[in-house]
Every structure is written in structure tokens, then in C-alpha cells.
Structure I
Amino acid sequence: MDQSIRRGTLEMTAAMLVSGTVGWFVLVSGQPVNDVVFWRCVFGAATLLLICVAMGFLKRGIMGWTGFAWAVVSGVAIVANWILLFASYSRASIGIATAVYNTQPFMLVGLGALFLGERITLDKILWLCMAFAGMLAVTGQHEAPSYGMGSYLAGIGLALGAAFFYAVAALLVKRLSGIPPHLIALIQVCTGVLLLAPLADVGGWRAMPLASWLSLAAMGIVHTGLVYVLLYGAIQRLPTALTGALSFIYPIVAILVDRIAFAHQLGWLQWLGVVAILAAAGGMRQGWRFTRLFRGRRSAPCLPR
């Protein structure tokens, strides 16, 4: 394996492994969702500021005012995405919420068709139908987690909302080609700090236990700062197909964390739905031809028994 590919694979794997644990930190912090996202943005901003200074991304002329404005708007979408996703954990469970959240490629396809005039192919429609069937299977068993708030379907809706806002942010970031992604991320989390300062209980920081501070700091420094560095480093080195394949480490880790840390087990119908959603999202990301897969099966030669 090429050295660059090997390094990119390790970076992407590490980024997805870390990302899959964020739900555990959200719940362990014991803080309201607005406070969690606010402090994640604070610690993330401090970390990304140091990274941008070290990499020389704060020089004049790197970003114009138009690009800055789009980065701020994308920051609003990212903050909404985090708030909705984190709120869904305590309702639908970490594993289910993360699986539903992976419908984001379909949201992006729909937004691209609506605003960019991108064509929706038959294969994309079929993958979407498969994901929708998976959604029906997931919501067919209303099993809220033991640590939950008893609003399973509300959690599903929140996870879908989070996926939508992530797709909005991704669509907006497409306008920012040529601008260092670390700088875009810095602007996004700084936007989050300004947006949530009036909504978060900023003055209650003195009463927070050490465990909460450690969880919040980890989400800002590790899940935001470190993961961004690993993720963008991997994207620069890896082919798109491999990047898409490795991204499925994230939901798998989230489901395992839910099982190991909180003993939350999925029902068989939920498992079926999770597999359908992830398979459909994988097919969409990888550009697999849905019809060709089934044609290939019909025309495959029979092997001797």
C-alpha cells in the first residue's frame, strides 16, 4: 500500500473512531444541550485558532468578505445540526440517532437538485427508497433507551433534522472551495459561541463538576479540533471511494458505545432498519449502481456445489 494511502487510512480511521464516541461524552457531561454545544464551540474555537495560527491560515487575503459570510451561515447550520443531534441521543438512543443521522447524503442530493440543478438518477431514487424502508423499520419498534426521556419518535425527528442541517452546511461549504477547511471550521465554531452565548447558562460554569468539564473539553479539543485535522488530512490523501467506506466506522462505533456503555440493545427490526439505512447511504456515497448490482446477480454464473 502506498505510504500516503496508509497514512490517510489511519487518519480517517482514527477520526471516525473518535467521532463515534461523542454521544457518550454528551450524556456523561450531564449538561443541557445548549450548554454542551456552547462549550464545545468555545473549546473547539480555542483549539482551531491555535491550529490556524500554526498553519498560517490567518493571513490577509486568504478569505474575502463573501466567503466569510457564507462560512458564518454554514456555522449556523452546523450549530443547529449539533443541537438537534445531541438532543436526539437521550430520546432515540445514541445508536439509532446516529444511524438515522446517516440519511444526510439523501438530504444533500435533494438540496443539490433543488438549488444546484443536479440530476437525480433512478439509482439514487432506489437507494432513497431503501433508506426510507429502513426508517420505517427503525421507527416500527418504539424502544426508547433506559437513559432516555421517553420520546422515541421525537428523537427520530430530531436526528432527521440534524441530518438536514448538516446537508445544508455541506451545500454552503461547496461555495468555499480554495479556502482552508480548518479556517472554515474556526469561523463555524466562533459563530456557535456568539449564537449560543445568550441561550446557554454561561454563568453556571462554577457549579459544574470536574467530570462535566472534562467531557466538554474533550468534545471541543478532541472531537472538534483533533478530528478536523485528522479528517481533512485523510481526505487530502485518500480516494473518494475509500473515504466513503471508512466513514461507516462512525455509526458502527456509536452503536457499540451505546451497547457497551449503556447496555442499550436494538430489536431485530431496528437492526434491519439500521443495516438498510447504512447500506443505502453507502451505495449513494460510493456511487454504486443499484440496478447493476441486481443485474449482476442474475447474470452471475452458477458455481459447482
Structure II
Amino acid sequence: MAKKNKKNKEQLPEGMSRRQAKLAARAAERAALEKDPRPFGGLAAESQLVAMQEFVPSAYAKLAVKGFDKDVYVATVLPGASAALIRDDEFGGDAFVGLQVQSHTQNPGRDLAYALNWVKEHGPGSTLQSTAADGSQPKLEELLEEDSVLDIKTYQDFSWWMPEGAQVPPQVAQSMRAANDSVIPSHQVGLDAEGFVGTAFWANAGGNKAHIRWVRPVEDEDALLAALSRVAARGDLHLGEGTKFAGVFRTHGIVAPVFDLDPAVDHKSYEDQLARVNAALEEELGNDAQLTADERKQLENIKSRQVTLR
């Protein structure tokens, strides 16, 4: 019996040779592994999504999604660090997608799009464990309203995991207790600061310092670092008495200044100082003059202490 010709049975893209098809497949694999420089770039909620993913323990916010027949919320952590869940109809059928998940890729924007697309195609009572994008998902901007910002609801526990009146399964109760024990007291700040740009959260991890981490989405990272250096050089890069600029971290292609604070001082007391520093930075972002010697020294100091999270 003659052997079957595998070449004849292989399905190739129209107009492509076997070699061209292999090269195209490898290129697609490489593209899937490439890291997006700004995974939430182009969205008005970029800084909010970065903050919720990187350092907010317990929070959620309603998303403005396109073409969905159910309310969808983005959350920091879901039960079991799952990727998404849809509540039963008797509890409203609302859907939640998680940002801090157990199974993911290096592209959180694509992962979020994957979870949102899953929500669109599944019904009440469903749960998605892995949010790892596989290329089947649409682009994030095709699912979310790009100019919509989030109204973040911050909690000091995970009581919001279960809808009111729901019976809590033993495994969820155990998970909730463990999660509650790990929550670091956190509050969003800057909401009352006039003209405030970005998203800032106060947090107290214990010890003798609290912190404010301030995610500032700008197109030119070098310009922001220069602005920070200019404000620092004149002694204005602080949030009042007993505070200190600690440096910056970089994550998802944007910069977040960090300030050390006295944990005994109420988080609500920093609004005026945040407005002052914000105004100073906004003014300096338009300054294209050469840095002075002192400003260059401050810039080198900032760069030497920056930490890259992702």
C-alpha cells in the first residue's frame, strides 16, 4: 500500500509555501511572547488599572464595556485569585474580572481582554481560573470605552467577594479569612487635589513608615524624571513636615513617585500637598531648558534609586 503524502494533506494558508507558513507561525509565536510597553496605554483609566494591579490590596470598580448585556467590574483579587467570575442570577448576574491573578502572561492588558471576552461568552455561575491570553481575544480598546475613568471602591477586607444574602461556602470563607489577614490598610488619595494627574494610594504596611505611591501616566518618561529633579533641587519634592521623597518605581511603562510618611498622620491630610506638588510637576513638564548641576545631581540620585516592578 502506498504511503499517504503528508505534504498533500497539510492545510496551508492560501498563497503560502510550507516554509512561509512556518516562518509566519514562528513570527506569531514571538509576537505573543513580546511584552507590551504600555499594556493599558491609550485608556483614560491606565493609571487606575496599574495601581489596582500593583499595590492596592482590596478594591473593585465598574467598567464601561462595549456590547455587554451584564454589569462588569474589574477587581484587584477575586476568590482563589481566579481570573473572572459571574454571579448567579439570584444575586444579580454581575461579572468580575481580576487583575492580581494566579495564572497570567507578561501582558496584563491582553490578559484582561481575554477575561473580558470570556465574560461576554459565558453565563451566570461560571468561573475562569486562568487569564493567560492565547491570542483569541480582541484588543482591549475594542472592549472598553477608552475615555472612561474608574470610580474605585477601596475596602480594608474582602467582604465584597460575596453578595448580600449569599451563603458563604466553607472553602470561600477560609480563603476570605486568609485574604483579610493579608490586607494592608490602603486609601486612595488625591481625589480632592485640584487638577490632580494620575492615581495615588496611601498605604501602611506596618513599622514606622507609611507610603504614598503615585502612578503618573505621561508620554515622556524622561520629561517627568527631569521635572521631579527640578522640584527636588529647590527642596519642594515632599508632602509636608515629616515626609520624604523616597524615589520612583517603574511599572508597565509608566513612573510612580513614592513618598515616605508618618503612619500616625491621617491619609486625608495630604490633599493640599499633593495638589502643590502636582502643580509644580505640571509646570516643569513644559520646561525644556538644560538641567542645572544641582538638578542633574538630583536626576542621577532618582535614577539610582528607581525600582522596576514589571
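Worth a mention:
- For -9500 (helix-only ellipticity at 222 nm (-39500 (n - 2.57) for each DSSP H run of 4 or more, over all residues; to 500), calculated) the corresponding structure among I, II: II
- Top of I, II by FRET efficiency 1/(1 + (r/R0)^6) of positions 93 and 229 (r between Cβ atoms, R0 = 25 Å, to 0.05), largest first: I
- Cα extents along the principal axes in Å derived as 68, 48, 40 - corresponding label from I, II: I
- Read-out relative contact order in percent (Cα under 8 Å, 6 or more apart), computed value 41, structure in I, II: I
- Structures I, II, by mean projected area of the Cα convex hull in nm², for residues 117-212 alone: label with the highest value: I
- Distance in nm of label points 7 Å out along Cα→Cβ at positions 85 and 165 from the coordinates reads 1.1; which among I, II: I
Values quoted throughout were computed directly from the atomic coordinates according to the rules given, and no laboratory measurement underlies them. The model shown is predicted, which means the values in this text are computed figures rather than measured ones. Cβ atoms are built from the backbone, for glycine too; each structure is taken alone.
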